[in-house]
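So, here's a batch of structures to check.
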Structure 1
Amino acid sequence: MKKRALFIDRDGTLVIEPPIDYQLDSLEKLEFYPKVFRNLYFIKKNLDFEFVMVTNQDGLGTSSFPEETFWPAHNLMMKTLEGEGIQFEDILIDRSFPEDNAPTRKPRTGMLGKYMTEDYDLANSYVIGDRLTDVELANNLGAKAIFLNDEVAVPAELKEVCVLQTADWDVISEYLFAGERKAEVKRTTKETDIYVSINLDGKGDTDISTGLGFFDHMLDQIGKHSGTDITIKVNGDLEVDEHHTMEDTALALGEALYLALGNKRGIERYGYCLPMDDCLCSVALDFGGRPWLVWDAEFKREKIGDMPTEMFLHFFKSLSDAAKMNLNIKAEGANEHHKIEGIFKSLARALKMAKKRDIFNYELPSTKGVI
């Protein structure tokens, strides 16, 4: 069986990169990256990756970075990691300066020849680092990149290779251990043509176009306030009315939620509620696998924006059915706009709570043993 590897950067990834000179050349500068110990140990214990350190150390061994200032901190770092059960199978250090354009310097692959063979499954290996050169290295290797930096944008040409961007080692472990939670659903009928994609572990980025402006605004609330990336594109028979567009969007979005949740291990399962100005809205949610809707909300207006208020209940019923979840929705207040927006925001917050996953307690949240 082919082997997999994690090619892990050192400074800025395992340890905090010293500011100003970027050289870890004294024990006083040694500071480990938050949460790195428990997560690397968890990965080493539960997964089959080889650990390979790949680091550029500019001018190591020259007068600008003498070896006697490098090794004490480096050796203490390695000894501390080993004491926590974290062993590296290989340590690769390039000593060149950037202007040398050495073939061994990241993002070039000169130090990694032994891994670019049939013995390794590079397509399912990862480069983890805090610089874009680490993402470029993954691209050059034919591996995937995990970018430990949430402040620098990944260029468009590297987005495909960069499967995760975060500043949190907990998120990296979750991704490697439990996988991504993404889904795409395409639903085409004689009445609607719908595309939905979601990423439950996203940042709340949305791209929504249903042909109904207020509906778009409400769906945007779900993504923004739940931290779920959502794309929804709908071409519906609005020349007839809004019914098919809203119902089929709910069915497609619900199905995408159901698929993205996967086996549901480690999730919180439940979530709930918020006030919005004059309104109090609560959405209690259970991803228990049994659809049910309780609806306690009345609207006096026929439409809010271009959305018929009679379709609100129907939307949430369809969403509940397709996602196989319980929804108990209540809203009270005078302002109709605030009331329905509060419901959508409450749903988003309930979703954010219920989808939360803990890989360190990776159990099915049910006494039945099935969900």
Structure 2
Amino acid sequence: MRLHEYEALDIFEYVGIPVPRRGIAGTMHEALQIAGEIGYPVMLKAQVLVGGRGLAGGIRMVSTPDELKEVAEGLLSSEIKGLPVRKILVCEKVEIAKELYVGITVDGYSGKPVIVVSTEGGVRIEETAKTSPEKIASIHVEPSFGYYPYQARTLLRMLGLKQQLITTWTDVIGKLYNIALRCEALISEINPLVVLPNGGLLAVDAVLEVDDSALSRIRYALPDRVERIENPLERRGREIGVTYVDLDGDIGLISSGAGLGMASMDIIGERMKPANFLETGGGITADLLYRCMELIMMKPDLRAIFINVYGGINPIHEGAKGVVRYIREHNVKIPIVAKALGNRQEETWEIFRSAGVHVVTEAATEKAIDRLYELVGGN
């Protein structure tokens, strides 16, 4: 779960990382009040869970109340990359002597935390890595050994920094690592970490993404992860306990595993367009598959549905009962193709066939997609 900037800044401030004076506003009047308390000029920053807000016009500086009224109203009625702006962060405008970068993530190869620092902040770290690799340094932290400040000092000396900056930046890195550890974060990042004219540091932006499986163990007060999902279909998927990703196509998909689902999407995509990704995991029941059908059918202009399930630990015959019940109760007319293999597969086939589902018994998913393509007319 990714946190909004203002939520991450609150946690950063709690552990002692210096952050700007700020407030969160849901209306133009709230923004005016916060700006009056902080003092102009201020920065208005749209709060959406997506990167690239600045390039999309979601970060603006205002110098007067009249200017704030116009900009705040515009931001609160806008969308950034398809996401509506419901709140804006009002924060002080600071003088910047230098912009730095610091981030902590998990190395996918070693599985260890990696600390990345750069003397070039305010831009995508990937771009800096390509154009100026000498301005980036990184170090892995051995989990059994832990993190110690000398590791950060060694890292920062590689960038040729002065001792005063090394000392203050080392303190920030230690606190950021503490957050990453306590929140079991997939990424914790400050970009930019600005150097003020007096030599101090300030985190003027904050990124924090928490591993969903760790949410119950984190002591910080975190928002409800379901409520913050903007897409109503994806929110419904989370509520019923399946992984659902909304797409632009018109072929609905239900699969019993992530790999099976992604392979199905790829094959569908060769000649048609999948409307979604949905995988049930290992807890198939008749009621769950009924709700999956309900979710799939919420998608407008659906042309067909493809069901691809495997009966290893999953009772696919029970899932088939849920699909059939939905078909009969709602008189579903669009073509439905099912490939169901594994435990009690023959029973599953007969249940599907009883409701007019087109069952493909071959093991290759391509065969099932061929049948699906024939049924939708090859359009």
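Rule-based calculations on the coordinates, nothing more; no lab input. All values reported here derive from a predicted model rather than from experimental measurement. Cβ atoms are built from the backbone, for glycine too; each structure is taken alone.
Here is how the numbers come out for the structure above:
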quantity: Read-out distance in nm of label points 7 Å out along Cα→Cβ at positions 31 and 71, computed value 0.8, structure in 1, 2; calculated: 2
quantity: Distance in nm of label points 7 Å out along Cα→Cβ at positions 111 and 295 derived as 2.9 - corresponding label from 1, 2; calculated: 2
quantity: Origin of the value 4.3, where distance in nm of label points 7 Å out along Cα→Cβ at positions 207 and 335 was derived from one of 1, 2; calculated: 2
quantity: Winner on distance in nm of label points 7 Å out along Cα→Cβ at positions 39 and 359 once structures 1, 2 are ranked, highest first; calculated: 2
quantity: Among 1, 2, structure where distance in nm of label points 7 Å out along Cα→Cβ at positions 159 and 327 as derived comes to 2.9; calculated: 1
quantity: When distance in nm of label points 7 Å out along Cα→Cβ at positions 79 and 231 is computed for each of 1, 2, the largest belongs to; calculated: 1
